[in-house]
1. Tell me which structure, out of I, II, gives 2.7 once distance in nm of label points 7 Å out along Cα→Cβ at positions 52 and 356 is calculated.
2. Thinking only about FRET efficiency 1/(1 + (r/R0)^6) of positions 100 and 364 (r between Cβ atoms, R0 = 30 Å, to 0.05), which of I, II has the largest value?
3. For which of I, II does mean count of other Cβ atoms within 10 Å over residues 284-291, calculated from the coordinates, equal 14.9?
4. Give the label, chosen from I, II, of the structure having the highest value of distance in nm of label points 7 Å out along Cα→Cβ at positions 340 and 420.
5. Thinking only about mean count of other Cβ atoms within 10 Å over residues 116-123, which of I, II has the largest value?
Structure I
Amino acid sequence: MKIPAFFLLLIVSLPAPASGLPEELGNALAKDGIPSAHAGIYIREVSEKQPLISWHAEEPMSPASTMKLVTTYAALSLLGPAHAWKTEAYITGSIENGRLKGPLILKGYGDPKLDIGRLWLFVNDLRARGLKEIEGGLVFDRSYFQVSGYPGKFDGKPYRPYNVLPDALLVNFEANSIRFVPDGNSVRLIALPAFPSLSVSNHLKRTAGSCGDWEDGIDEQVESDGKSAKLAYSGQFPASCGEQEDEIAAYDHSEYLFQLFSKLWRESGGKIEGGWHEGAVPPDAKLLAATSSPPLSSLVTDMNKYSNNVMARQIFLSLGALKSLPATEESARSQVRTWLEDKGLSFPELVLDNGSGLSRQAAISPMHLGELLLDAYAGPLMPTFFSSLPIAGIDGTMKKRLGKTQVKGRAYIKTGSLDNVRAIAGLVQAKSGKRFVVVCIVEDPEAKRAKPFEDALLVWIEQNG
């Protein structure tokens, strides 16, 4: 196997003193136009008391999506790997000849991944119980969570799915997928799920050439009042891209659920009359059916492999429900702080915000994020925790990285990026057999250029650790 020349400069170096940064690593940062003072690095072998490298590691920094590691460890510890979320259907009226006299009431508990497939199964479960017609519409009990705010607060893009706010009855991440399908000399657009209130205008031109960053050649316009949406696409789409997909979140919480549930209900052969309103499950309501999510151990893998912000926020809020109801971000933050204190982990600089890392306020020092990883490694949750992270050269956000180096399959790394921030955190097994936790956070206007350095750092650990 031929190792890229850029990495060879790092491989031949000697292990660094704990207080310093190897000259080679500093030079690698400089090559990317990033001052070494703008990087925080913490590397420590799991059985050692002192770090191999600690460089600006005590400074609070923006962790981007590596903050999900705090949420993951707290959730696995406090909720348990087998924890599952339920969604329930209640009735207050009678069912006569398959017709429900009154509304169907849906109550949610914050399921992080109630997708369209599981909702379809839930609908068919209700149909199998003899329910054919719903006379009184739908009632949504979303009271388990209390969340407010503007979906576009982070970056002014309220229709991007990663900005969807948490909800106790979140379904399908509230997203409509738009498929780009080359068809002869044109490009077809297919909306899934397709709602009657969703219109898609297509002014795309199919072109030749390489795919590259195909999204840069497309202009997307979104108009929505929360109950209906108009999408318009123009620009150029390279045929070499094959089929591609865009996702839009243009509906209010309850409106999206109503339209999706109604669509699936009618497609199953059922009938539904009336609209929807929000309200609590009455004390005399009868539980008709329920659906449960996969276990938390599975969901944190989905969350971390592809850095799903919405799932992270749902799981984070579920921690708040352990303290008080309805769950709020503040109760979740309080619960995590108490949990850390009980473990003897003092992180005074920690700012959790929403638990996903999609935030300009979130902060933690590289050293304390490293100490969290060390604590997780030493405990019974170690296999579940670290197996949820992307594996270098194998899957998730690390699938296309380091696949031609010895690091492939030997590093479990959570990635993170925001404008002016890049971060990695996780576990590396060196060729010596030793295992090291690593945290690297870069805060710089040129942080997007730090990816080669991150890869070089992981190679350096694998070779020198």
Structure II
Amino acid sequence: MSQKMNILLFMPEQMRADCVSVINPEGAKTPNMGQIGSEGVTFTNCFTQHTVCTPSRCCMFTGLYPHSHAHRTLTYMLQPPERNLFRELKENGYYVQCFGKNDILSQESVSLGFDSVQFRVKPEFHDENPWAEGHKHHKSFYYGCRKGIDVKDGDWAITQSALNFLDDKREQPFCLFLPLSFSHPPYTVEEPYFSMYDRSKMPEPISPKFDDKRRFMRMIHESYGLDKLDESDFREIKATYYGMISRVDYQLGMICDKLKSIGQYDNTAIFIFSDHGDYAGDYGLTEKWWTGFQDCLIHTPFIARVPGYNSVSNQNTFIEMVDLFPTILDLAGIEPKHYCFGKSLIPIIKGETTKHRDCVFAEGGHLPDEKHCYEPLIEGIYYDKVRLPLRDPKVFSKAIMIRNERYKYIYCPDDIDELYDLKNDPQELKNIAEYSSMDSIKQELRDQILHWILNTSDSPQLQWDKRGW
């Protein structure tokens, strides 16, 4: 093409891969994501590197792992010297616009990466916990059905602001980044999405099992009051979560229709992805945790449509969210300013190959004396969650996960190790880390983790410094 493509980065928050119908036909109805996938490529085995928003986003927009650049907290964001996708695009002629919350850049870095971050349409609705203290759902993150139909919440404001933005006339190519709040809990949505899914036909919740698991699972289950919920409650949560995802998909359709109406659909590369997943009632848990590495938390959708390239359908090779950064730069013809560990997906999108990675990694947690990494002691729905490490610092124990096609291994020196045979135990229920018959497998996976840490421990800058005074 004679001019650079526009780029749309559509990022619902906390959206599981198995809850999206383009990846799992039993998931939530997502026809617009399905349409984008049919015109491009759906990566069915995408995995995130951290299960909390800020660390995950710092990774995907730099191509670096959490341990590579020390971004593993909610409070430490990308600093001005740290290169990132948005700054690279802005410095290379793109108009870079964001509508949504900032979980990536320090305040000093925002203007370096974005031309504008101001909403053009303001939200007029905010969710409030409908349950009194002592109610079984007071701490479960389930809020239920919203009143009204046209609910003008934050995601509505993001979508309307984006539609307004797309009506602008400009010569520059644009990058439009839309980090939505759905499907992040609280689990709540208005009609028609709330009643869209038959509760009795929801996937059976994965049962709680804590005896051979790290301590955070039991602590969350009990402190959130989730031990008071039954299977029907967890089905209700999952059905509402599905409704939230379908609402997100509808908003994606509005953006795509606008691109078509202004004649830019075939000049805009579209990427749909999420920062991490959600328990949504599985394992007797809701929301997420810093070192929870079940597939429902780390397995996320990744859908790409690039004009000019033929559809290559679903691709099952493993990819990581750190691959987003080099992929966008490759598409835009931009050389990165720092060495990164992500690998461009453009060869797969072009149909040149179907191979990418053999395994994926995730990590998280804090040292016992890293109190500055703890979340603020806020009130409200997160009251109990943020106080768990004060009760037992080991609930935050640092851990690293490696996952391949057959096995998932979690190394956690301050708690217990976990090993799962995903072929025979896809729900990760039976921890076989202490089985002597698995010693060689465990050692092989631990060696791979060591190799990964050694090769990705830091990222030297590509430009040499002058040595004179």
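Every read-out reported here was derived from the displayed coordinates using simple, explicitly stated rules and does not represent laboratory data. Quick caveat, the model's predicted, so the values are computed rather than measured. Cβ atoms are built from the backbone, for glycine too; each structure is taken alone.
1. Values: I: 3.4; II: 2.7.
Label of the source structure: II.
2. On the way: I: 0.05; II: 0.85.
Going through I, II one by one, FRET efficiency 1/(1 + (r/R0)^6) of positions 100 and 364 (r between Cβ atoms, R0 = 30 Å, to 0.05) peaks for structure II.
3. Numbers: I: 14.9; II: 23.8.
Structure I accounts for this read-out.
4. Values: I: 2.3; II: 2.9.
Largest value of distance in nm of label points 7 Å out along Cα→Cβ at positions 340 and 420: II.
5. I
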